[in-house]
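Any read-out appearing in this document is the output of simple, stated calculations on the displayed coordinates, not a laboratory observation. Remember, it's a predicted structure, so these values are computed and weren't measured experimentally. Cβ atoms are built from the backbone, for glycine too; each structure is taken alone.
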Structure 1
Amino acid sequence: MYEQLKNLRETAIGSILKPVTLVEPNTSISKTVDMMTETNSYDVFTQHGKEVTTANARDILNSKNIANDISSLMYKTRALTRNDTVGSAATLISHYRTRSVPVAEDGQIVGQVFAKDIVSLLGQQNLHWIAANTVLIPNPTTVKTSEPLAAARKLMMSMRIDHLPVIRSGKISQVLTSMHLLQALKPRERIGSDLRGLNILRRFDSPIGNLGSTRVPNCITSSPLSTVIDSIIKADSTCCLLTLWDELHGIITYKDLVNLLETRLESEVPLYIIGLPHDMANANIVKAKLDKIIRNLRKAYPEVEEAKASIKTVHNPSSNRNHYQVVVRIITPYQRHSYTELGWDLSKIFDTLGSRIIRNLSKRSKKRWKTSIRKLDKKDIF
C-alpha cells in the first residue's frame, strides 16, 4: 500500500486548493460558531502579519464564555505553499488533528487543503485489495440517547475525538459529532452576556436525544477500503461505521484515511511515523531515536514485523508550549503491543518510550523462549 500511494503522496496540492474563510482575531466565539455552522467548517484561521493561528470545533467546545474573542482559543499553526505535496498536507492534518491546513503565498493565506479532498483522491486509487478491518479503530466509544450532552462533550475533549455513535434501544441510531455539539453553545434567545455561561451549562444538561446524523454509511468489517471511501463520499459524511452481524466493531474517520499517507522511515523493518512535521527542529533526532529503539529491540525480540509511532499535538490554552502524546505500536506475529507517553519534549518522550519498550518486550521474549520440559519429547530429555 505504501508504494502504491507514492504518486498520490507526491502530488502537488494545487489541484485540491480551495478558498479559505478567515476570521478577525476580535470576532466573538459566538459569531465564529455561526460562521462555522453556515459554512460547515471544522477549522477557522486568523493571520497576524505572517503568523497563522487556528482553532477547531473541539477547541471551541472547551469555551466557557462565547462572548470572548476567538483569539483566546487560537494557537499557531504552519501554512503550506502551493509547491507542497498531498503527503505534506496529510502530515500536518494528522499532526494538528484538524480537517484542513492553510496555504500561504508571499506571507498571505491564499487557500486551504481539506482532508475531505484528500479522501476523495484516495477514493481514486485501487484500494479494493485492502480490507476495512486493517484500518478501522476498534471498539469506538459510544453514548446513549438518554445521556446529557455534557457527557458527550467531556468525552470528546478528554479523548480528543469528534465522533460518538449514539445507542438507542441497544442499536446505533445516529452519530454525534463535535460540529453537532457546537449548536449547544448558542443560546436560543438573546440574553445578557453575564448569563451566557449559565445558559451554556443548562443546554449541555439536556439529553442527547435525536441530535446527530443518521446519514452515516455502514459497512461490514471485511468490506474493501475502496467501498468504505466511496460510501463516505456519497453520504457526504466524515466517518463510516463498521459492523459484523449487526454489532458495532469499529469506525473509520477522515483522520484514519489521511493517516494512510503516513511517512515511512528507512529501517530494518517497516517503520512508520504519523504526525511529525518535517520542519520541526528535532524531527531528524526523533526519527533516529525511533529507528534505534526498533534496532535494539530486534536484538532481543527478533519477531518484530512492523512498528508505528503516532504523534498528537495536545494544545494547552493556559500555556504557550504544546505537549505531545506519542503512541508506539509494535506488531509481531503473536500480537500488537501499544505504549503511550505524554510530554512537551519529543526527544525525551522517545527516550522514555525506548526504555519501556525494550525492558518490557525483552522480558516477554525471554519467557517465551524458555523451553518447557513438558513440551519436550522424551528423546530430547534423555
Structure 2
Amino acid sequence: MTSITIAGIGIGLYSPLITYALEAAGRSRTIIGLNTAVFALAILVFASTVPKLMRRFGTVPVLWSAFAATIVSLILFRLSDSLIVWFIVRFSLGLGLTAVFVATEIWINLIAEENSRGRVLGIYATCLSGGVSLGLGILFWMGSTGWGPILMTSSLFAVAGLVLIPTRTLAPRAEAAEEKSGILPFLKVAPTALLAALIFGAVEMGILNLLNIYGLRSGLTEASGTMMLLVISLGSIVFQVPIGMLSDRMDRRLVLVGCAATGMAAAVLIPAAIHNPLALYAILFVMGGIILGMYAVGLTLVGERFRGGDLAAANAAFVTMYGLGALVGPSLGGIAMDIWDPNGLMVVLAALCGGYALVIFARMRRKASLTGGSG
C-alpha cells in the first residue's frame, strides 16, 4: 500500500510537470502526446519482465530499484532542457513505475481473500488515488518550475524505501506461470478484465497529460488546469472502496459498464461546463472516482480468475494492457486536439468509454444466450 501510494505521487507530479514544460517550450500537442506515449512504451516492453525479476531478486529489492530509477529520472529532468532527454526521462520513469505497479499488484492479489478481494483492491486503488492527489497537491503548491517539487517527491520515494525494510522477508515471490505467457492467452480467457486495463490506461493518461492543456486552451489558468486534475484525483479517493465493495456483491461486469458509461457521460458534459467551476468540478469529481473503478474492478476479476504463477503472469499482462492503453490514449488525444482544438480530447475519451461499455454488453448477451458464463 505504501509503495503504490508513492507511485501515485510520482504519476501525479511528473505527468503534468513534463506536460507544462513541453507546452512552455512551444511543443505541439502531438509532441506532448508522443512524449506521454514513451511512458506507455516502457510499460509494454517491461511489464512481463517484472515477475521474473521478482522471482530472482525478491519483491522488495525490485521495488527499491524502481524507487531509485524514479528519483534519478526526476532529477535528470530538472537538469536538462533537451527534448531528447525528456523523452529518455519519460521512458525511465515508465520502467520504474511499471515495476512498482506489477510488483504491488501481484503481492496484493496473492494474499487477498476472494470474499473481500474487491474491497481490498478498492483500498489499494484509494492509496493510488491518494498518492496521485498528493503529487498534484505538491505541484499545485510549489508550481511547475524550480527544484522544490522534484526534491519533495524524491524524498518521499526515499522514505518509502525505508518503510519497506521490515517487509523484505514477508513479501511473496512471484511463481512461474504454469502454461500461459504473454497477453493473448489471458485476453482470450478474461477479455473483459484485460480490456478494463486498456481503456483505463487510455483514459487516465489522456486526462493526466492533456486535461491541463485542455484547460489552458479553453481559457483557464495553469493553476485552474492543475486544480481540474486534483479534483479528479480527490474523487477517485472517495469512490474506490464503495465500488470495490459493490463488486463483491454483484456482477462485476455490470459495475464495469456503469463505470464506462459514467466516463462517457462526463466527457460529453465537460465542454459545456468548462467555464462554470461548480458544475465542472462536480463532473470531474464523479468522473475521476468512477473511471478509476474500471482498473480496480478489472484487477479484481484477474484475481478471481487466476491463481499461482498464472496470477502473476496475468497481472503482468493486465499492466501491459494498461500500458497499451496509455500509449494509445494520449497519442489519439493529442492528435485529436490538433484537429479540433481543444474538444478533440473529449471526443476521444467519450468514444473509448462508450465503446468499452458496448463491448461488455455484447459479451454478456452472447454468453447469456450460449452458456450463461461470466467473462
One of 1, 2 was used to calculate FRET efficiency 1/(1 + (r/R0)^6) of positions 143 and 287 (r between Cβ atoms, R0 = 35 Å, to 0.05), yielding 0.35; that structure is 1
Re distance in nm of label points 7 Å out along Cα→Cβ at positions 63 and 303: value 5.2 computed from one entry in 1, 2; matching entry is structure 1
helix-only ellipticity at 222 nm (-39500 (n - 2.57) for each DSSP H run of 4 or more, over all residues; to 500), calculated, reads -29000; among 1, 2 the input was structure 2
Computing Cα extents along the principal axes in Å, for residues 47-206 alone for each of 1, 2, the value 48, 36, 29 comes from structure 2
Comparing 1, 2 on mean count of other Cβ atoms within 10 Å over residues 7-14, the highest sits with 2
Across 1, 2, relative contact order in percent (Cα under 8 Å, 6 or more apart) reaches its greatest value in structure 2
Mean count of other Cβ atoms within 10 Å over residues 135-142, calculated, reads 21.4; among 1, 2 the input was structure 2
Working back from 0.95 (Rg/Rh (Cα atoms, Kirkwood Rh), computed), options 1, 2, answer is structure 2
Working back from 16.6, 51 (Rg and Dmax of the Cα atoms in Å, for residues 79-118 alone, computed), options 1, 2, answer is structure 2
